[in-house]
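Enquirer: Take a look at the structures below.
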Structure P
Amino acid sequence: MQSIKVGELMVPLAEYATVSEEATLKEAVLALEKAQQHLEDGREKHRAILVLDSKRHVIGKIDQWTVLWAVEPRYKHIGDIRETSRYGFSAEFLRSMIENFGLWREPLENLCKKATEIKVKEIMQGLTATEFIQEDSSLDQALHQMVMGRHASLLVKKGDSVVGILRQSDVFKEICDRMKACQI
């Protein structure tokens, strides 16, 4: 894996879904849909939208989980759901949370309407240092970062600039292709 460089598997930033931090959630979803239409054959669909500041620097991302979380605003009252989900709550406890917090009581149409007013800067996930990797880094280094950080993607940099995104789906495909090519 040391012979494969991250830049060989990454999706160039120009081909990925991006929005301004001032965009609405609806605009982000539309940007994702537009980026999907231009994917080359055989590539998995994007599962996130990168958020850009006024200087077009990547400052965050919105993934599928974030979109689902954002359309039910009462989740904000529960706390950090990503942390609590690690505790393995029972199905009964999770059902009681729906009742206790009044989750999903409004028709989905109403929640979606509210979501069109939400700015992506209000819901985006910030980025950590472990979510960046240099374009000329080896795939094994990227794999290690993805596994240890449990990242679905890494932002690929050339120097100080983000030039692309290395997605777990593309790395997985590469690994599977190599396994299938093995002659035993």
Structure Q
Amino acid sequence: MKQFLKKYYAITDRKQFKHPFEIQIKKMLDRGIRMFQLREKDLTPDQLFRLATELKDLLTGYDASFFINDRVDVAVIVGANGVHLPSKSIPVEAVKHKFPELIVGKSCHSIEEALKAEKEGADYITFSPIFETPEKGKPVGLEALSQVVEKVSIPVYALGGITEEKIPDVLKTGVYGIAGIRLFIS
């Protein structure tokens, strides 16, 4: 499982992309990003399926992993490595029971949510927002991130408001990796 989890984890949001989808993904690959979450909430199921298929094709030939946000059905059908569940999604254990081959990640915003996700069988979590991020609420900060890393035994990805300048401080907390949208777009 850990071979599918990479240090840098790009989450897509084509509305924020500076280039068309294919070009933006290729630029991220050129920068060494090897883990992607397709998170395009505005798409219809058929549009999401087509874009997931396109992403899978773009990643062919790279040692890259990809996950679908919240849509287990699309993840299974397109052959994604896994699914990433928002904090208020279906339980991790329900997905793991029906689809044990899927890697399942979970979004967490507190130590309690992180512990619950681990207990349910999540393979990894994202913890956010670490720093100020538009429309994402009060930042949890590096101290809370360090506490989560200490309390859970599964990989933790820091997410939210992380800039290149802040990466060294974030990594000092012992996180497995860093996730982001805007961080990897430039």
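FYI, it's all coordinate maths here, none of it is from the lab. Since this is a predicted model, take the numbers as computed values, not measurements. Cβ atoms are built from the backbone, for glycine too; each structure is taken alone.
Enquirer: Kindly point out which one of P, Q the value 19 was derived from, the read-out being relative contact order in percent (Cα under 8 Å, 6 or more apart). Don't skip to the end; give the middle numbers.
Expert: Values: P: 32; Q: 19.
Matching structure: Q.
Enquirer: Kindly point out which one of P, Q the value 1.02 was derived from, the read-out being Rg/Rh (Cα atoms, Kirkwood Rh).
Expert: Traced to structure P.
Enquirer: I have 20.1 for mean count of other Cβ atoms within 10 Å over residues 44-51, calculated from one of the structures P, Q. Which structure is it? The partial results should precede the final answer.
Expert: Numbers: P: 20.1; Q: 13.4.
Computed on structure P.
Enquirer: If you work out FRET efficiency 1/(1 + (r/R0)^6) of positions 52 and 156 (r between Cβ atoms, R0 = 30 Å, to 0.05) for P, Q, which one comes out largest?
Expert: Greatest value across P, Q: structure P.
Enquirer: If distance in nm of label points 7 Å out along Cα→Cβ at positions 108 and 140 is calculated from each of P, Q, which structure is the one that comes out at 0.7?
Expert: Clearly, the read-out refers to Q.
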